[in-house]
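Coordinate-derived values only; no laboratory data. Just so it is clear, the structure is predicted and the values come from calculations on it, not from any experiment.
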Structure P
Amino acid sequence: MLAKPGFSTLCEALGHGCGLILVERHGFAEAAALCRGVQNHGFHRLITARQLQAGDWGLTEPLLPPRHGPLATSGAQAASRHMAGVLGENSF
């Protein structure tokens, strides 16, 4: 997937194990943290806006592997189980 760093895009891509080619994003305070997260947990490549405009996307090159393993994608299920335990089965 070719994208700019954004919360929803990165969550969907990482959650589905989709590799990312990220274009630098200036003026978005969280961009650096999101790029670090992708570098740590997803297959990726970072490119500049100039590379994007020139068509130099590196599509034939393998993506860089994550520095660490993938993140767990079972957070919604874990939260549901926890809430069911807190509320009890008969509270609905």
Structure Q
Amino acid sequence: MDEVRWPVTVEGDWGPDQARAARSKLQLYFQNQRKSGGGECRVEAEDGAPRAAVIFGSEEVRERVLARDDHQIVLQDRTFRLRLTPAAVSEVVFVSD
């Protein structure tokens, strides 16, 4: 995926100490079409923040993900419900390391 195309802002209630693990889980979750409806994507997250930008390679994949009502990940034996909102490319300001 060469360009930022179809971003979604994802928010959860994980703490700063869980942010790195959350970013990894989000990547795996949103790449899995069966679990999330997703596909090719990358995740960008601000260190310690309870949110991330998931950038999909196609509008179709993003719309499929947004059409699902229930998204959640499990971190350290705790389930976090995810809140998704479509974002414009200009809104993606997070930086991954």
Structure R
Amino acid sequence: MAASKRKALTPASYEAMAQFWDTHSLADYWDQTEPAAFEVADELRHRILVALDSELLARVQRLASVRGVDTQSLVNLLLEQRLQELSQVPA
């Protein structure tokens, strides 16, 4: 695509962004990118090993794919949502 016809991406959501990049090449937009510097705080993330039923894992992976996110992000989101729900229920 010619540079004059390219538009900067202003996505409405992460899903819209994922759909856009599924059908476009970053090479066509490289001249619109800017360098970014950031730090990742390792101490905010912990890795644990959890054994999952193979069908449960497959379901999570399918849902993550449909939502356009990685499996790890979806699992974190689902855990956070469920923990918030449980914290609202009297013990």
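With volume of the Cα convex hull per residue in Å³ coming out at 176, pick the structure among P, Q, R it was computed from. The read-out comes from structure R.
To which of P, Q, R does the computed value -15000 (helix-only ellipticity at 222 nm (-39500 (n - 2.57) for each DSSP H run of 4 or more, over all residues; to 500)) belong?
The read-out comes from structure R.
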